[in-house]
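Q: I've put the structures underneath this note.
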Structure 1
Amino acid sequence: MTEQSSRIAASFDGWVLLREPLELLRDGKRSTLQDLPLQILELLSSRPGQLVTREELVTHLWPKGVVDFDAGINTAMRKLRAALGDDAAAPRYIETVPRQGYRFLVTPQREPAPAAAETPVAATARRRGPWALATVFVAVAIVVALAWSVIALRESSEPAPRATQNYRLAVLPFENLSPDPANAFFADGMHEEILSSLANVANLEVISRTTMMQYRRTPRAVAEIAKELRITHLLEGTVRREGTLVRMTLQLIDARDDRHLWSRTFDRNLTDVMTLQSQVAAEIAGQLRRSLMPNAGLPPSRNPAAYDLWLQGVLAWQNVGGGGATPREVARVEDLYSRAIALDPTYAAAYADRCRVRMAIFANGNDQSGELVAAARADLAMAQKLAGNTPHVLVRTAQLVYFFDGDMPKALELIGDAEKVGPLSADFLMTKANFLAFSGRLEESLAAHEHAADLDPGNPTIFRFWMSNLFTARRPAEALRVAQRFDEQFPGRIERGALLFEYTGSTARWRQEMEPQDSASIPSTLPSSQFELLRYERRLSELKPLLSSISAKEFRQFSPYRSVIGAVVKPVAELKGWERLMAGDRAAATREGLLVLEYVKQQPQRKWTAWASHLLTAEGALFVADHARAQSETRAALAAMGDTPDFNVGAYARLMAARVFAWSGASDEAVDLLVRLSTRHPGIGPAAITRDPLISMPLAGHAGYRQLAQQLEGEIARNQNLL
C-alpha cells in the first residue's frame with residue numbers, strides 16, 4: 001500500500017479525499033479548499049444517502065460551541081459545492097434538505113484508516129536506549145514551545161484590515177431559512193434594504209442587486225466572484241422569519257485572500273427589524289474603516305405590515321420597472337405602495353417609490369392626466385416633508401422636474417445636490433447619464449454610464465442605454481463593444497438588430513431578435529416593428545397583408561432602443577396610410593387619413609405630447625393630400641419639441657418630419673433634417689436614410705438627397721466589419 005493510498009478517506013467520480021491532513025484531489029491536482037469544507041465532505045461521505053442534520057455538523061465542526069455557526073456552514077458549503085462543480089438547485093453530490101441538513105448522494109469507495117506506525121525518530125530512540133529517548137522528548141518539547149510562541153506572536157500581531165481607497169463590496173443573495181414559503185420575499189427584501197444602506201457608506205463601491213441576483217442559483221468560489229466583479233470584500237448571510245421573530249446571520253469575507261473578517265447573528269422582533277439594515281451598514285463600515293454618510297437614507301417605517309407591503313412593492317418593481325410591463329402589473333405595484341401608506345401615513349420611502357411608479361405610468365402614456373401629475377407631485381411633497389433632501393428624494397425630484405416640467409437644467413442641478421449628500425446608486429447614475437445625454441453633454445454622459453455599469457455589471461437596462469447613446473452619437477463600433485462586454489457574462493439579453501441595420505444595412509439580426517409579443521402588452525410595438533422591417537427589406541407587397549391581419553386599432557411606435565418613443569400611441573390607420581401612399585393608391589390613403597385626423601380629435605390634448613399630436617395631424621393631412629396643412633403641422637411639431645437632444649424623441653420626430661416634408665413637396669426642408677440626423681447627436685445610422693422607401697421614393701430626383709445618399713452608402717460599406 002502506497003503512502004497516498006493509505007491516506008484515502010473516500011474516492012468518488014474522480015475525486016479523492018485524503019486524511020491526515022485532509023486534502024481533496026482531482027487528477028492528481030490538489031484543490032484550494034480549506035479545512036472546514038473538507039471536514040464537512042469527510043462527514044457527509046462517511047454516511048452516503050443519510051441525512052446529516054445541521055446540528056450534527058455543528059457538533060462535529062465546533063464541539064466546544066460557536067455563536068455564528070450558520071454563516072460558517074453556509075460559507076463552507078458554498079465553497080465545497082463550487083470546488084466540486086455541484087449545483088444546489090440540481091445536485092449531483094450534495095443535496096440540501098430544507099431546514100434540516102444535507103445528504104451525500106453518491107456511494108464513495110473507502111479505505112480503512114491506517115494503524116498508527118512507529119516514526120523513524122522513535123524507532124531510532126528505542127534502539128539507542130532511554131537516554132536517547134529522553135533527548136527526543138526534550139527536542140520535541142522545544143519544538144512545541146517554539147511553535148506556540150510563533151502562534152502567540154502571530155495572534156497578537158494579527159494585521160488590521162488592509163487600507164485601500166478602492167474597496168468594492170458584493171452582497172450575495174441571502175439564503176431564506178423561513179419555514180413559511182410565504183415569507184420567502186422577506187429575505188430578498190432584506191437583501192435589497194441592506195444593499196441600499198451599504199450604498200451610503202463613504203468610499204465604498206457596492207455592486208447592485210440586479211447583478212448579484214445572477215449568483216443565486218450557481219454557487220461559485222470566492223476567488224471566482226472576486227475576479228468577475230473585481231471586488232475586495234464579500235458579504236453573505238441567511239434570513240429566518242418565523243412568526244414575529246427574525247434571525248439574520250451575516251459573514252464578511254476579504255475576497256482577496258478568502259479570509260473571514262467578521263460574522264454576527266442578529267435576533268430581532270419584527271417591530272424592530274426595520275432599522276436593522278442601518279445597524280448592519282454601520283457595523284460593516286466600521287470593519288472596513290469607513291464611515292456611514294449621515295442623513296443619506298430614508299427613515300424606516302415602524303409598522304411591520306406596512307414594511308412588508310413596501311418590500312413587496314420594491315421587489316415587484318424590479319421585475320416590471322425596466323419597461324415592457326402591462327398596465328395591470330404596474331397598477332399592482334402602485335397598489336402595494338398605497339396599502340403601505342394607508343397603514344403608515346408617515347412612510348417616506350413608500351411615498352417616494354409610489355411617485356416613481358406614477359411617473360412611469362405618465363412616461364409610458366398610460367395616463368397623462370392632470371390628476372395623475374398632481375398625485376405624483378403630492379407624493380413627492382410628502383416624501384420631502386418626512387425625509388428631507390436625501391439622495392433618494394432629490395433624484396426623484398429631478399425625474400419629476402424633467403418629466404412634468406421639461407426643466408433639464410434644474411433636473412441636473414438636483415442630481416448634483418444628491419451627489420453632495422451621498423453616493424448615487426447604479427440606478428440613479430443611469431438617470432444622471434441619460435439626463436446628461438438628453439442635454440447634449442455626451443462625454444459626461446458616457447462616463448456616468450460606465451460608472452453605473454461598473455456598479456451593476458449584470459443590469460441589461462444600463463448597458464442598453466449606454467449602447468444606444470453611443471449609437472445615436474454615430475459611434476457604432478464603441479456601441480457594439482459595450483454590448484459585447486455585457487454578452488461575455490450574460491449573452492443574448494441586449495437586442496441590437498435594428499440599430500445594427502441602421503449602420504450596416506443588414507436586417508439578419510433584427511429579424512432573428514423579433515419575437516411575437518404577449519397579447520397583454522397591447523397597445524404593442526409589434527405592428528410598427530414588423531412594418532418597418534418589411535419596409536427596409538423592400539418587401540412592400542407584404543405590407544398590406546400584414547396590416548390586414550392586425551385586429552388591434554392602436555399600436556405603440558417601435559423604437560430600436562427598446563423603449564416607447566415619447567409614449568406615442570397611434571392608430572393602425574397611420575401605418576395603412578403610409579402603405580397606400582407607397583402603393584400609389586391615393587383614394588385609399590385619403591380614407592386612412594380621415595381616420596387618423598378623427599383619432600387625433602378624440603385624444604385629450606396634453607402639453608407634454610403636443611409635438612406628437614402635431615406630427616400625427618401632419619401625417620393625416622398628408623394622406624388626405626392637404627400638403628400645406630401637413631407642412632405647417634410638421635413645423636409646429638418641431639417647434640413644440642424644441643431643440644431637445646433626447647435620443648428617444650429627437651431622432652424619431654425629425655425623421656418622421658423629414659418623411660412628411662418629402663411627400664408634401666418641402667424637399668429641401670426634408671434633406672436639411674436628414675443631413676442633421678446623419679451628422680449630429682442625436683443621429684441615426686446611414687441605412688435608415690438610404691434604405692427607407694418613405695424617404696428614397698419621394699426624394700429620388702432631389703440632387704441634394706442623391707449626393708447625401710452616395711456619401712452614406714460609402715459609410716455603410718465601411719461598416720461591414722461590424723457584422
Structure 2
Amino acid sequence: MTPTPSRPSVIAFGSFQLDPATGSLEKHGVRLRLAPQPARILTILVQRAGDVITREELREQVWGSDTFVDFEHGLNAAINKLRQVLSDSAEKPRFIETLPGRGYRFVAAVQLGLKEPNPEAFAVPPAQRPRGISRPVVLACGMSTLALLGATAWVKMRGGPVPLRPVPTKFTVSAPEGFAFQPATARQAFAISPDGSRLAFTALGDDGQYRLWIRKLADLEPREVPSARGLSTVFWSPGGDALYFGADRSLRRITAEPGASYQIITDLPRRVPPNGTWLAPDRILLSYRPMTVIVPSGGGRAIPVKETYLWPQALPDNKHLLYLVYDNRIGRFRLRVGRFGEPGNAKGILETDSRVTWVASTETPGASFLLYVRAGSLLAQPFDVQGLRLTGEAVALAGNMHVFQPAAAADFSVSENGVMVYQPLLNRSRIACLDRSGRELQQVGPADLSTMYVRASPDGRKVAASVYNPEKSSTEIWVYDTQSKVNRVVVPGPGILDKPVWSPDSTRLLYGRALGSGPKLYIKGLAEQDREESLPSAEFQLPTEWSRDGRFVLFQSQNVIDGNVGIIDLQTRKLTWILESPAHETSPVFSPDGKWIAFVSNDSGRLEAYAQAFRPGETPRLYGERVRISTYGAQLIRWRGDGKELCYLGMDGFVYSVPIAMVPKVKLGTPAPLFHVSVASRAVLPSAFGFDVSTDGSRFLLPVVREPLNSHLVVIQGWESFLRRH
C-alpha cells in the first residue's frame with residue numbers, strides 16, 4: 001500500500017491563510033510579503049487566539065531574552081507592519097487587539113486546515129469517490145476523524161442532520177461598536193445554535209435597551225435583528241431554524257434570516273422566563289419561580305402548570321427533566337432530575353450556584369457532562385444520563401464567572417457538537433469623582449472592581465458601593481472612608497446585596513438582599529457587632545432613599561417592568577404603596593425638605609422623570625399634579641442636597657442638570673447635558689446604574705470603566721479537548 005504523503009497544516013482567518021511552519025501568509029491564494037519577525041509574531045498570536053500575549057512573551061520568543069536591540073521600537077514596528085498587511089486598525093481591531101499595559105490578543109475566529117495537496121498524489125478514483133460529495137468535503141474528511149454527536153430527541157424525530165465536531169479553536173467575540181455585553185440576571189443573554197454555527201447575543205446600547213445580533217462563526221461581523229429591539233432573553237429552537245425571545249411580556253419567534261419579522265407565540269402576565277425546553281415537538285415548557293407554563297411552539301395560549309421547574313432541560317429519553325430548586329439550609333441551589341409532573345419522585349444530583357446544562361460528549365460515545373458555575377468557576381462534570389448519576393469529578397474550564405444568585409443565571413452556552421461560549425467577568429471598574437464637565441478629579445477607593453452603584457454619605461466622609469465577589473457568587477456592600485483611606489466590607493454575602501442608601505446621620509445603611517428569591521429590605525449599622533434588621537417585606541424591594549428626618553424609606557418593586565413605588569414608616573413599621581398603577585414607576589427620591597418625591601415613570605409611553613408633592617401622616621401619599629422634569633427620557637434621578645437642582649441619567653447616557661425652585665411655586669429650568677456615561681460603565685453588572693451628586697452640585701461620584709477594555713465573549717470550538725489542559 002502506498003503511504004499517504006503528509007500535508008502541513010495552515011491556519012485560516014478571514015480571507016487569509018498562515019503556514020505556521022514557514023510563516024508564509026496568503027490572501028485568496030496570493031502570497032503576501034512579510035518579514036520574519038512580523039510573521040513569527042503573527043504565528044504566536046494566531047496559535048493562541050483569544051489569549052493575551054504579553055510583550056515580554058513576544059520578546060523572549062521572537063527576539064530572545066538576552067537581546068540588546070531596541071526591542072520596544074522593533075515590536076511596535078512589527079505590529080504596525082502586520083496591521084498594514086492585514087488592513088487592520090488599532091482603534092477598531094478585526095484581528096489584533098492592543099491591551100495597554102498588558103500586550104496583544106488575536107480576536108478573529110481561526111480555523112485549522114490543510115495545504116492544498118498535489119492533485120496527482122491524492123487523486124481519488126471516480127469509482128471510489130462517494131457520490132454527491134464535493135472535493136472539499138472529501139478533503140475535509142481526510143483531514144481528521146470527525147466524531148458525531150447524538151442530537152436531542154426532537155431533532156432526531158425531525159430527521160435533521162447531525163452536526164459535525166469542529167477542530168479545537170479558541171477566540172473572542174467583541175460587542176458591536178457602541179454596545180456592551182452585560183452579565184445576565186433572570187435572562188439568557190446569548191445562545192449558540194444547536195449546530196454550533198451561529199451565535200445569537202444581546203448587547204446593551206447607549207439608550208439602555210438590549211439589541212439582538214446574530215453572528216455566523218465563520219464570519220467576522222455580526223448582523224443586528226432590528227425587529228427584536230428591547231428584548232430580554234433569547235434561546236434557539238431544537239432544529240436551529242428559529243430564535244425565541246422575550247419582549248414586552250410576550251414570547252416571540254423569529255427565523256434567523258436577514259430582515260425577518262417576528263411572530264408573537266403567546267402573551268404572558270409577567271416577564272418571559274429566561275429559557276424554554278421542548279417537552280414535545282409542539283410544546284415548550286417555560287418556567288421561572290413566579291410562573292410555569294406550557295406554550296404551543298407554533299403559537300397559542302399559555303397553560304399554567306402548578307409545579308415550578310427552574311431552568312428546566314429535557315433529557316434525551318423524553319421522560320426526565322433537569323431543573324433547580326433552592327435549598328435554604330445550604331444557601332445554594334440543588335440540581336434535581338425527575339419526570340415532568342412528578343416532583344415528589346425527583347432525586348438530587350449536585351449543589352450549584354448557577355443553572356446546569358446537560359450536553360453529550362463529542363469525543364466519547366455514550367458519555368455526557370453537566371456544565372455549571374460554582375465559586376466563580378465554570379465546571380464540567382461527567383454524568384451518566386442513563387443511570388442519572390455523576391461519574392467523575394468536576395473540572396474547571398474557566399474562572400471569574402458571574403452568577404446572578406437569586407435567579408441562578410450564568411453566562412455560558414453550549415452546542416450539540418462541542419462549541420462552547422461564555423462571558424468572563426472583567427474586574428474593570430473604579431469609583432471616580434468627576435466635575436460637571438465629566439473630567440475625572442480623583443479615584444475614590446481601589447481600582448479593578450466590578451461595581452455599578454455608589455452613594456456618598458451625608459457627612460461627606462464615606463462612600464458605599466455594591467461590589468461583586470465572583471468567588472462567593474455574591475455582591476457585597478463596601479464602605480470606603482475618604483479620610484482614613486480604609487476600605488472594608490460592611491455587609492458580606494451570601495446573596496446579592498445591592499442599592500445601599502445612607503441614613504441621615506451617616507451611621508447606618510439601608511439595602512436590599514436577594515438570596516434565592518427577590519430582594520428584601522434590611523438596615524445595618526457600620527460596626528461589626530451591629531445586627532441586620534429586616535423591614536416589612538413585599539415580593540420584590542430595592543431601596544432608593546431615606547428621608548432627612550429619618551422617618552421614611554422609599555423603595556421600588558421592580559427594575560425592568562411593572563415597577564411600583566412603596567414607602568415604609570420606620571416609626572410605625574407600616575408599608576404603603578404610593579405609586580401603584582399599570583405604568584412602570586421607579587427610582588423615587590425625596591426632596592431635601594421632604595415635601596416632594598421625584599421618580600421615573602413610563603406613563604407617557606416613555607420613561608421620563610417627574611416630581612409630585614408628598615404628604616406624610618398615618619397613610620403617606622402623593623397629591624397634586626405631576627411636574628415633568630425630563631424631556632427626552634430618563635433612567636435615574638438624584639435631588640441635590642441643597643434642593644436647587646435635579647440631576648438625572650438620560651436615555652442617551654448623558655447626565656442632565658435641571659435647575660429647580662420650590663417657592664412660591666415649582667419652577668423648572670431647561671435640562672442641560674453635563675457629561676456622558678459610557679455604555680461600558682453601565683454594563684459592568686446586571687443591575688441598575690447608580691451615581692451621586694455633591695450638595696453644591698460641583699462634583700459627581702460614579703463608577704467608571706478603564707478604557708479601552710471591551711467586554712467580550714469567549715468561543716471554544718471543541719471544548720472537551722481543553723479539559724485535558726487543566
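Q: When you work out Rg/Rh (Cα atoms, Kirkwood Rh) for each of the structures 1, 2, which one comes out largest? The partial results should precede the final answer.
A: Details: 1: 1.09; 2: 1.00.
Biggest value here belongs to 1.
Q: A further question follows. Upon calculation of helix-only ellipticity at 222 nm (-39500 (n - 2.57) for each DSSP H run of 4 or more, over all residues; to 500) from the atomic coordinates, which of the structures 1, 2 produces -2000? Intermediate values should be presented prior to the final figure.
A: Numbers: 1: -17000; 2: -2000.
Only one of 1, 2 returns -2000 for helix-only ellipticity at 222 nm (-39500 (n - 2.57) for each DSSP H run of 4 or more, over all residues; to 500), namely 2.
Quick note: the coordinates plus some simple rules give every number you see, no bench work behind them. The shown structure was predicted, so the numbers you read here are calculated from the model rather than taken from an experiment.
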